[in-house]
Structure I
Amino acid sequence: MARPRVGIIGNSYLLNDQYPAHAGGTMNSEAVAEVVGAIPLLIPADPRFVSVPELLDCFDGFLFTGGRPNVHPEEYGEAETEAHGAFDRARDAIALPLIRALVERGQPFFAICRGFQEVNVAMGGTLHPEIRDLPGRMNHRMPPDGSLEEKFALRHKVCLTEGGIFHRILGATEVMTNTLHGQGIKRPGPRIVIEGVAPDGTPEAIHVADAPGFALAVQWHPEYRAARDPVSRPLFEAFGKAVAAWAEGTRPAVLKTA
């Protein structure tokens, strides 16, 4: 039997400040292939090349990855400032309407870091441009130095809502995660349910209320060592079950909160 297909939403880059490229991160492909059990296919997230209707018909699920570019603040009604950093407007133009279409259809998706922020913006929420500048907040950014293991090391707890979807998937109300982000949720969208928070109150795990399918997102990076990490693996496995059900045409049952 053919494996399901998961579209990985990539980012636009200039290699060596000159050569335009799309990238999605090898760890994301590894997580999809090894844990989700699907074929990972990188999507050039640019409306010049693909449209949302085409993507909906080509894939069984979607992974919205992290990336250095941020969602442009115009997408949530705010002016651009230096604190907002770099942008990828082409990805904004594909990812945001795609998320809304997936929620409507019940087609499964899992979103990570920038993807987590995209879900909130797509559903009508806003973002803080720089979490570490807020009173009482920790620095959630990736350490500038050190090995890959040191950068992706577990750095803080995330407290999960008892009886919530993440609690049911992970079997715990407290987990340890890495943290490699600068921005974060300011105002959650009307249908965004925050189920996980860091010790400083930063939202870390969300789902879309009343979505007819798998519609989960996390602010950390579970793709790192996804097959071995006790928090990452169950999340990708749950996503994999939803993707497989969609591919079979059975439409996965919605994970309800208790």
Structure II
Amino acid sequence: MQMRKKIIAGNWKMNLSLSEGEKLADVIMAEMPATTAEVIIAPSFIHLANVSAKVRGTSIKIAAQNCSQHNAGAYTGEVSAEMIKSSGAYYVIIGHSERRVYFKESNELLLQKINKAIEYKLKVIYCIGENLAQREAGNHFDIVHEQLKAVLFNLSAQATVDTIIAYEPVWAIGTGKTATPEQAQEMHAYIRDTIKTHYNADVANAVRILYGGSCNEQNAASILTLPDVDGGLIGGASLKAESFISIIKAAN
């Protein structure tokens, strides 16, 4: 099996003023440990250009948290993939559970956004996952399969390899609950096996799958060492430099 480089991605969500975001980036850069993992920071849109400039020349990459499906035009409040690219960002998160739930983003819309991101040579972090009701009903595999089939499986094999998948057990985000290592590994293995069935083993073994369910400094080591977990999409813990650095260390 091919060795996959781990990724630790910090999603700041809608937090931090511009000065607070710059300060956090400064501290992360100053305290960055030697690591084999790829480190990504996803600040809000107002931070993108400033934080991108700060980390330029380092190993840290910047991601946007969303992008429009449109190139340009009369779409007040939207930010295009071209704008994101011009800020110095390298990645874009698409399909985060909060975008799906609060902004009613459909799989069809997410596919349009991913295609637009690819057009402007942004690397995509595509989020999938089930909510509590779906998990308790035993439909979690069906939900994840549909999110893969409706979006990812419309891409070429190479585009899929280039896409990072983030599995979010939505029931474990901000609730104090965390998927057990066994639950995390089970779903990550299912995702990889589903990709193998649709494409082939080479594609499945190359795709990196992140865990995005309230990963923190306490549980990171037990999650990040699982065979099919290739890193973490970190929420709240990425807002504290000490916690984020601890998680990066756990990925080594």
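For which of I, II does mean count of other Cβ atoms within 10 Å over residues 101-108, calculated from the coordinates, equal 12.2?
II
When mean count of other Cβ atoms within 10 Å over residues 29-36 is compared over structures I, II, which one is greatest?
Result for mean count of other Cβ atoms within 10 Å over residues 29-36 over I, II: largest is I.
Say we calculate distance in nm of label points 7 Å out along Cα→Cβ at positions 5 and 173 for every structure; which of I, II gives the highest result?
Sorting by distance in nm of label points 7 Å out along Cα→Cβ at positions 5 and 173 in descending order puts I first.
So distance in nm of label points 7 Å out along Cα→Cβ at positions 53 and 85, computed for just one structure, reads 2.2; which one of I, II is that?
Label of the source structure: II.
One of I, II was used to calculate helix-only ellipticity at 222 nm (-39500 (n - 2.57) for each DSSP H run of 4 or more, over all residues; to 500), giving -7500; which?
This value belongs to structure I.
Where does the value 12.6 come from, among I, II, when mean projected area of the Cα convex hull in nm² is the thing being computed?
Numbers: I: 13.5; II: 12.6.
Source structure for this number: II.
Determine which structure produced the value 2.1 for distance in nm of label points 7 Å out along Cα→Cβ at positions 77 and 109, calculated from the coordinates; the candidates are I, II.
Answer for the origin of the read-out: I.
I have 28, 15, 8 for semi-axes √(5λ) of the Cα gyration tensor in Å, for residues 93-148 alone, calculated from one of the structures I, II. Which structure is it?
Computing semi-axes √(5λ) of the Cα gyration tensor in Å, for residues 93-148 alone on every structure in I, II gives 28, 15, 8 only for I.
Read-outs: derived from the displayed coordinates by stated rules, not from any lab. Treat the numbers as computed from the prediction; the structure is a model and nothing was measured. Cβ atoms are built from the backbone, for glycine too; each structure is taken alone.
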